[in-house]
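Dropping the structures in below, format is structure tokens.
Readers should treat all values here as calculations from the given coordinates under stated rules, not as data from a laboratory. As the structure is a prediction and not an experimental result, all values here were calculated from the model. Cβ atoms are built from the backbone, for glycine too; each structure is taken alone.
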Structure I
Amino acid sequence: MARPEIERILSCDESGRAAIEKARDEAEELLAGAEKEIASYRSKAQAELDEFRQKEISRILEDADRRAAEVERQARDYCDGLEKSFEGRRQDLLSEFLRLFKGEAGLEE
């Protein structure tokens, strides 16, 4: 083998190694960039998910507050109705109670 041929082989070998190194470096850069993008997408997705959860929780709490206010209003209306009913019948109930009490005590006239 002639010396120029050996030098050419060595030169090709060296350029092949350099090309491989360059390709490896580029691949590592691409991988690092991809990992960075993935982390960014994950962060954005998590932020969107947190925002969605917060909105849903707020909506649920608002609905619960509305329902609680409605139940409270209904309960007050019911109590008011009972009070009015009792007021309307109080005299009759008191008279009936006194009649029964006198009857039990033997105080009937």
Structure II
Amino acid sequence: MKITNPKNVRLVKIPQEADFVLFLIREELKSRRLMKEIQKAGFTSSIRGSDFSSVIFSIIGFRNKSDSFYEWYKGQLDVFCKDVDFLEGDSLSKQAFDFYVHLRIEKRG
């Protein structure tokens, strides 16, 4: 017998701070993807998106908040937002989780 779990039910409980960071990352990815699409459509880049990086850095525990680290973060955000598909609901959550794991690995390194 094959059991399928509903997509909106978590199989494991994650810590509240991780859940909050995932929420912030999802919002960053949505905003970044939207800004990229607006620029692609020919509108000016003077439109600003969300920037929760300082909160994300603090919660994860990054001490290095230099300009070069911030630029690295924005570059990684661009990489992960490329695979966000607004028509497929799971892609945003998957990319947010993958980006969170990527940040946690970078923190350890």
Structure III
Amino acid sequence: MKLKSTEFKDFAILLSVSLLIILSFSFFFFGIAGVRVALGIVLVTVPFYLILNNFELEEGEKVVFSVLLGLTILPSFAYLLGFLISFRLSMAVIFTILVIASFLIKKFRK
């Protein structure tokens, strides 16, 4: 799917407003901890969205699948690696590995 310039601007505005509403809601009800959780959910879905972006899926499918994969697979790998190194470091390592994997998939699929 190729976006035209105006479509991309509209999408970016919609995404920004949606994120602002979600963060405001989280802050209002749960304080700074709610904002951290909301940003964490967004952060763990990014690598899987980049991976799924290489395949022919609809935008909604990519978002839903990346949220589900991000909330299940990334913490599982980080937990397993956490037995060898610290858990915070293992989260960063797994995140980095998945982002690199997305770029390698993009490179070798073309």
*asked:* Suppose distance in nm of label points 7 Å out along Cα→Cβ at positions 56 and 80 works out to 3.2; of I, II, III, which structure was it derived from?
replied: III
*Once mean count of other Cβ atoms within 10 Å over residues 24-31 is calculated for every structure in I, II, III, which label goes with the largest value?*
II
*Given -21000 for helix-only ellipticity at 222 nm (-39500 (n - 2.57) for each DSSP H run of 4 or more, over all residues; to 500), calculated: source structure among I, II, III*: II
*asked:* Can you rank I, II, III by mean projected area of the Cα convex hull in nm², for residues 16-71 alone and just name the one with the largest value?
replied: II
